[in-house]
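Below you'll find the structures, each written out as structure tokens.
Please treat every number below as a calculation from the coordinates, not as lab data. The shown structure was predicted, so the numbers you read here are calculated from the model rather than taken from an experiment. Cβ atoms are built from the backbone, for glycine too; each structure is taken alone.
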Structure P
Amino acid sequence: MKEKMTSVEIIEMTEKYGVETYSPLLVVLVRGKRVWVWDIEGKKYLDMLSCYSALSHGHCHPRILKILKKQAGILANVSRAFYSEEYGHFCKELSEFSGFPKVLAMNTGAEAVEKALKAAKKWSYIVKGVPLDRAEIIACKNNFHGRTNLVLSLSTEEKYTKYFGPYPPGAVKIPYGDAEALEKAITQNTAAFLVEPIQGEGGVIIPPAGYLKKVKEICAKHNVLFIADEIQTGLGRTGKKFAYEYDDAKPDILVLGKALGAGPAIISAVLFSEKISGEALLGPGEDGSTFSGSPLSCAVAREGLKVLIEEKLAEKSFELGNYFMEGLKKINSPYVKEVRGRGLLIAVEIKKEYGNAKPFCLKLMEKGILCKDTHGQSIRFAPPLVIQQKEIDWALKRIEKVLTS
């Protein structure tokens with residue numbers, strides 16, 4: 001019998017047989033618990049990426065695992081061709097949690113964004129009176145909303161878009177954080193404005209104070225739907241339930257994903273305000289997805305919402321995020337241009353004269369911290385929200401060594 005494979009062998013096998021659309025760090029993870037993960041050789045790491053915020057509840061949360069195992073043994077999938085008890089409860093509980101009256105469950109974040117845009121276009125034709133097939137969507141430069149074809153039409157990143165056109169018409173792109181640019185870009189055919197309250201993949205870019213409130217007012221003035229993509233920022237990540245709350249700017253459509261699945265479940269959701277109702281909503285035959293709203297995913301998501309509330313994860317994110325950022329700002333490093341973030345979504349931007357952020361991430365991995373560079377210059381720190389202060393202190397000592405060496 002062959003001995004257990006090494007990291008090198010696993011990586012070689014993956015690269016031989018897999019289509020590699022990522023550029024992963026050279027570590028093979030085999031186990032996780034709370035904020036810690038272990039590689040195949042047994043080395044322990046602090047997870048400071050948490051699956052791009054999908055693991056906000058941490059690895060293998062005991063309450064989540066219990067529900068996952070229980071529901072898997074009862075009923076996992078039935079498709080939306082039938083009603084299911086779990087889907088009904090999920091919609092009700094997410095609606096009550098969020099304050100949005102209508103919920104549409106999907107699987108991935110990109111899929112949820114796609115459905116939000118479809119719904120916005122339908123609304124614009126039925127309610128606003130935009131001529132059929134003329135609806136326009138406005139988005140911000142430097143955005144990341146996913147990689148489906150419709151969503152990519154709104155991207156300004158060449159590496160995402162170069163070889164995958166042609167793209168659907170009606171995509172308008174404006175600078176992020178510029179409310180005046182939005183007002184200038186709106187036409188009689190504008191259906192919606194799609195925006196991230198914080199640009200996560202773009203480098204944890206935070207807009208000016210009051211920006212979201214201003215764009216909400218502009219959208220209302222011109223009868224344009226305001227869509228907030230909170231796939232990465234929602235559900236406690238930034239220190240509040242939703243990042244839009246910092247500006248008191250509740251959107252017409254809210255898109256959630258990642259942490260909604262509490263780790264193991266694959267589920268996203270589009271939440272609709274009272275403004276999108278009746279025949280303007282997506283109807284039977286106009287949309288669908290085989291695995292969306294599965295009893296398994298819904299049961300896990302429901303427990304995830306309970307854990308978020310009962311363990312006060314948003315409040316902890318706010319408190320520990322401020323603590324973490326203050327610790328990072330105290331590091332006297334010649335390499336660092338800026339530390340920024342909200343809650344436990346934090347970026348350390350490296351000055352361009354010192355190259356990009358990836359070498360720093362590699363050095364942090366050597367010290368036992370797993371994180372990922374984003375948008376070239378930024379080290380993104382987004383640990384599970386269950387992290388403790390002593391673990392942040394442990395990380396800060398090692399981060400300081402890397403940033404001052």
Structure Q
Amino acid sequence: MIRKLDIETAYDVIRSHITCTPVVYSHTLSKLCGCHTLFKLENLQMTGAFKERGALNKLVSLSPAERSRGVITASAGNHAQGVAYHAQRLGIRAKIVMPVGTPLIKVVSTQEYGAEVILHGESFDDAYLHARRLEAEEKLIFVHPFDDPLVIAGQGTIGLELVADPLGKEAEIVVCPIGGGGLIGGIATYLKETNPAVKVIGVEAAACASMQAALKQGGPVTLPKASSLADGIAVKQVGALTFEIARRYVDDVLTVEEDEIANAVLLLLEIEKIVVEGAGAVPLAAILKYRELFAGRKVVSIVSGGNIDVNILHRIITRGLTVAGRTVEFKVRLRDVPGALTAVLGILAKLQTNILDIVHHRFDSVAPIGYVDVSITLETKNHAHIREIRQALQDSGYLVDGWK
């Protein structure tokens with residue numbers, strides 16, 4: 001088990017080579033969430049995520065003989081970049097195994113930091129097993145992405161910075177993403193050994209809630225393969241060490257669904273102009289989902305990273321807009337006569353909705369002869385606005401999405 005002193009020692013070692021990230025307050029999201037809402041912006045690290053803290057603390061601990069052998073790790077992306085960046089800076093050869101589906105931005109960034117990237121397997125766990133085989137075959141030093149005391153201590157320096165920050169030190173609850181458990185393990189250790197009254201709450205994607213399962217079962221368990229928008233925390237099994245820390249220091253572990261993650265990414269981008277990856281958005285998603293747990297409290301969310309592929313970001317924004325009732329697609333059945341579409345557009349104009357796209361289904365429609373189905377994509381205000389539009393179309397006699 002690591003202790004507060006280990007984290008303080010780690011900070012003395014790494015502080016000159018990492019960013020002391022700010023804690024920011026959001027007035028708008030505080031109103032929306034019903035609590036004093038703050039964010040610790042680890043997306044502002046050089047590599048775009050908190051992972052370089054733990055990676056650096058591990059790398060600087062290696063002896064000259066170990067450094068000469070080179071290092072290897074497995075990662076879904078952020079740990080890879082942290083290892084690659086600091087290994088290059090320290091003159092250490094690095095080899096990184098990443099899952100085949102890793103977002104392109106993370107693969108390219110890792111290569112640009114000078115590491116050799118090997119794409120293997122469909123999940124982090126596949127990549128991890130392959131990396132351990134290469135470790136043995138090539139006599140490399142393995143830098144574990146989460147279940148290593150030095151890595152956990154490095155991540156725990158976030159908790160140290162929180163306590164020292166004028167805004168962060170007032171936190172009553174700290175909400176943290178959980179993948180393998182290294183981040184929350186380090187932060188929880190420092191916070192609980194500094195002020196046990198601070199609540200530490202972890203958040204996982206519901207599709208891959210490995211820590212929640214471990215706490216229920218009394219030890220790490222391996223979950224079935226799953227994918228998530230929060231790819232950085234889609235880990236099938238938490239670490240043995242991180243599990244023990246979570247059992248001792250973490251107050252609760254919550255889960256959020258994919259649509260909730262997408263909505264949180266969108267809110268941070270639109271309201272606070274903060275670009276986050278899915279894993280970095282799960283704390284906000286949890287605060288919005290479980291408002292009663294946080295109501296009226298001072299809450300800090302750990303924004304763990306911002307390395308999101310722009311193509312994925314586009315899909316998340318689209319999904320988030322749909323979840324929030326900001327866009328909708330209706331399929332409307334019209335008489336196939338001149339002016340029929342104009343009448344529908346007139347109804348939409350009166351309801352102050354913006355038309356994004358219109359598609360006539362002339363060749364793939366099941367509409368009877370003399371009718372045509374038209375898909376209309378709209379920009380809307382909220383879910384109430386969508387219901388108002390649907391009702392207006394139905395009141396005018398149109399068949400909408402199969403509803404009369």
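Quick look at the values:
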{"quantity": "Structure responsible for 22.4, with mean projected area of the Cα convex hull in nm² calculated and labels P, Q on offer", "calculated": "Q"}
{"quantity": "For distance in nm of label points 7 Å out along Cα→Cβ at positions 135 and 151 computed as 1.7, the structure of P, Q it came from", "calculated": "P"}
{"quantity": "Per FRET efficiency 1/(1 + (r/R0)^6) of positions 55 and 79 (r between Cβ atoms, R0 = 25 Å, to 0.05), the highest-valued of structures P, Q", "calculated": "Q"}
{"quantity": "Which of P, Q yields -10000 [helix-only ellipticity at 222 nm (-39500 (n - 2.57) for each DSSP H run of 4 or more, over all residues; to 500), calculated]", "calculated": "P"}
{"quantity": "Highest-scoring label, criterion being mean count of other Cβ atoms within 10 Å over residues 39-46, among P, Q", "calculated": "Q"}
{"quantity": "Read-out relative contact order in percent (Cα under 8 Å, 6 or more apart), computed value 22, structure in P, Q", "calculated": "P"}
